[in-house]
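Take a look at the structures listed below.
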Structure P
Amino acid sequence: MLCILGSQDPKIVQDFTDGKLFDNCKELLFTPTTLVQGMVSAENEEFKFEENIKPEGKVEDWLNDVEKQMVSSLKKLTKECIYWYSKVNRHEWLKQHLGMCVIASEITWWSWRVEDTFDKVKAGNKKGMKLEFMKE
């Protein structure tokens, strides 16, 4: 951490990103003008932030901004992934989205289907569960 604090070069954080600053973050993506624009995971999946972060001032401050932008961007990407789940071809959908967003979307849609099935059973359709989950 002293290396980061003692350096004027924001790219020095790359030496410490591999799972140390953020979970599963292999590296930060920088623009040519040294703005932080996104992240790359250990699986080499990358995503861009909604807004670039200017690495100026205290390191801990701009790294906190990076974390906020990471959370905000991943939340937006996950919402988009959930939205497109039932609207496009499954193989294309899998290729177009980050793995963690795909997993969250799968869980969300599965939970919705189970809740919907429980509602059908509660409403009197005793075969609701069998009908819903046997068609796969």
Structure Q
Amino acid sequence: MKCMLYIDMNMVRAGAVRHPSEWKDCGLKEVLTPKDRYVLIDHEALLSALKLPDQDALRNRYPGWLDEVLQSDRAKFEEKWSSSVAVGSKTFVEDVRMQLGWKADRRKISESDDGYHLHESDATYESNAILWDE
């Protein structure tokens, strides 16, 4: 949920909108009114992970969670979320790293107050920059 809320706050942090609901492609809209086609969110998995009984419970709680973020310092940019490939339990992050195979060679796992993070490698961007310079 922290990740979803952080992503929904991207356009607020960028100064494009004052509230995520003002951004037409915000995940909030799919949470509140799930799509029938081209679904991005696995609602069953989300409800299970959040231990919520049904879509109505999520629809009732999510706006409040967003408002809490808006009124707190959690609405600010956080490097650990923006520079991470995966965030979550140690097992989840290690599994993602393993699935990435050689692509994860230079990526490090670190622990913070809210879980583990698999960081994007600076070398990834450096190697792309070299290709563009040629």
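No value in this document is a laboratory result; all are computed from the given coordinates. This is a predicted model, so every value here is computed, not measured. Cβ atoms are built from the backbone, for glycine too; each structure is taken alone.
Data table
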{"item": "For distance in nm of label points 7 Å out along Cα→Cβ at positions 52 and 116 computed as 2.7, the structure of P, Q it came from", "result": "Q"}
{"item": "Which entry (P, Q) yields the derived value 1.9 for distance in nm of label points 7 Å out along Cα→Cβ at positions 68 and 100", "result": "P"}
{"item": "Answer label among P, Q for the case where helix-only ellipticity at 222 nm (-39500 (n - 2.57) for each DSSP H run of 4 or more, over all residues; to 500), calculated from the coordinates, equals -16000", "result": "P"}
{"item": "Highest-scoring label, criterion being relative contact order in percent (Cα under 8 Å, 6 or more apart), among P, Q", "result": "Q"}
{"item": "Source structure (of P, Q) for Kirkwood radius over Cα pairs in Å, computed value 17.5", "result": "P"}
{"item": "Structure from which 2.1 was derived, distance in nm of label points 7 Å out along Cα→Cβ at positions 12 and 92, options P, Q", "result": "Q"}
